Structure formats: structure tokens, C-alpha cells
Structure 1
Amino acid sequence: MIRIIFAIVLLLHGLIHLLGFVVPWRLATLEEMPYKTTVLAGALDVGEAGIRAVGLLWLLAAIGFMAAAGALFTLRPWWAAVTLGTTLFSLTVCILGWPEARFGALINLAILAFLFVAGRMAWLGQ
């Protein structure tokens, strides 16, 4: 049961990462996440092309989390490695999107903690 709940958390986290893609690409507008061309809490203006590149990083993280969720659902032996790599990558992307991405960074830290504890406690039925 814990495995399924964790896989759902990974899937939902991946879907939320899609917001970081659709806003910079102007595929959607969100009041909570306005379009901007700056990163690092507004310290660096990367322009239109740069923010689209950042959007692609968010998309890559979304794909990684969805792949990790699918791998965990189907008990693939590589799910933990993909989850760990994607989570570390996502933390880096969250720094670029700070402060809007601060809650995502907290979720990433929780995922890392869960990976550590679950691995030691054999919670995920490997």
C-alpha cells in the first residue's frame, strides 16, 4: 500500500512540474505563477528564449517523476535510481524558480527523506 501511495505522490509531483513548462511556453496562464523572464528570485533575466529553456527543464523533471511513478507501480528495479536522480535534478530547477517553487523544493526534500527511510525499512516490497 505504501508503494502505491508513494507512486501516486511521484505522479502528482510530476504533473505539478508541468506548470513550470506550460507557463514559460505561454500555453497557460496562472494567477499564482505569472509569466516572467527571470530566474533565481528575479536576480537574472534570461529573456524569452532562456525562460523557454527553463520550461524545458521543468518538463524534463515532470517526465522523470512520471517515469519513476510508472516504474514503482510496476516494480521495476531501477525506479529508485530514477526517483533519486529526478528529485536531485528537480531541486536544482526549483532553485531557478524560487520563490514560486519553494513548496516543490520541500516536496523534493520529503521524497529524498522517504527514499532514505523506505530503503532502510524495506517498505516498498523490493
Structure 2
Amino acid sequence: MRIKRNVLEFILGVSRKTYPKEFIGLLRGGPEIIEEVLLIPGSLFGENFATIRLDTKPIDPSIIGSVHSHPGNSLTPSKADLRFFNKTGFIHLILKYPYKDIKDVAAYDNMGNRLELIVEE
């Protein structure tokens, strides 16, 4: 999976700004590339959780997955993360503190299998 550099920089920056709370958003793009982040009104950012009201998620075929930050140093999806993955697309990103670069980001499919993530200019 590829991610545009400006999208990577955006999610890293938002994660730093919301820390120690978790950040959450949806990903837009195509089968092999993440091109945008969609922020959903009514999303909740907490110190140990982040959630999107799925009833407010637009009907949009360009939504391919989700992104959220962890306030600690773990890139491993929780059981709640895995349940959420199955509801929101086929590619999911988790970011870990300190949210500096691609090493602080992991990509997963909707089953929780780790995927390679490549930055595209």
C-alpha cells in the first residue's frame, strides 16, 4: 500500500496536536494508494480511545479504511481496533508516539495482518 507524503505528514501532525488523546479519521483513495483523510463531525478523541459515529459516515466509495493514533509506543491493534477495522474498509493505519515519521506508522488489512506502507511523493 502507498500513502501520499502530504497525507502522512497531515496524520502525523494531527496525532501530535491531539496527544495525549487519540486521533481518528477515515482514509480515502484507491485500491493501492491512500490519498486523503476524512474527518467525521462528532468523532470523539479520548485519552484511551477514539471513535467515529458510523451512522454519520458518508456513503462514499472512495473511503478505503481508517486511521487512528495510539498515545503510547504500540503499533499493535487492540481487539476493539480489529472490530472497527471490519466496519470501515480494507486498509487501516495506526500511529504511535512520538508521531515523527513513517517508522511511527503501521498499516493493516481488515483482518489485522500487517502490510507494507510506502511513501509516495
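Quick check: 2.2 is what I get for distance in nm of label points 7 Å out along Cα→Cβ at positions 2 and 82, calculated from one of 1, 2. Which structure matches?
1
If you work out Rg/Rh (Cα atoms, Kirkwood Rh) for 1, 2, which one comes out largest? Could you put the intermediate results ahead of the total?
Details: 1: 1.02; 2: 0.91.
The maximum falls on structure 1.
Work out the source of -22500 here, i.e. which of 1, 2 gives that when helix-only ellipticity at 222 nm (-39500 (n - 2.57) for each DSSP H run of 4 or more, over all residues; to 500) is computed.
Source structure: 1.
Distance in nm of label points 7 Å out along Cα→Cβ at positions 10 and 50 computed as 1.3: which structure among 1, 2?
Value 1.3 for distance in nm of label points 7 Å out along Cα→Cβ at positions 10 and 50 corresponds to 2 out of 1, 2.
So if we calculate distance in nm of label points 7 Å out along Cα→Cβ at positions 58 and 90 for every structure here (1, 2), which label has the highest result?
The maximum falls on structure 2.
Every number here is computed from the coordinates shown, using simple stated rules; none is lab data. Predicted, not measured: the structure shown is a model, and the values here were computed from it. Cβ atoms are built from the backbone, for glycine too; each structure is taken alone.
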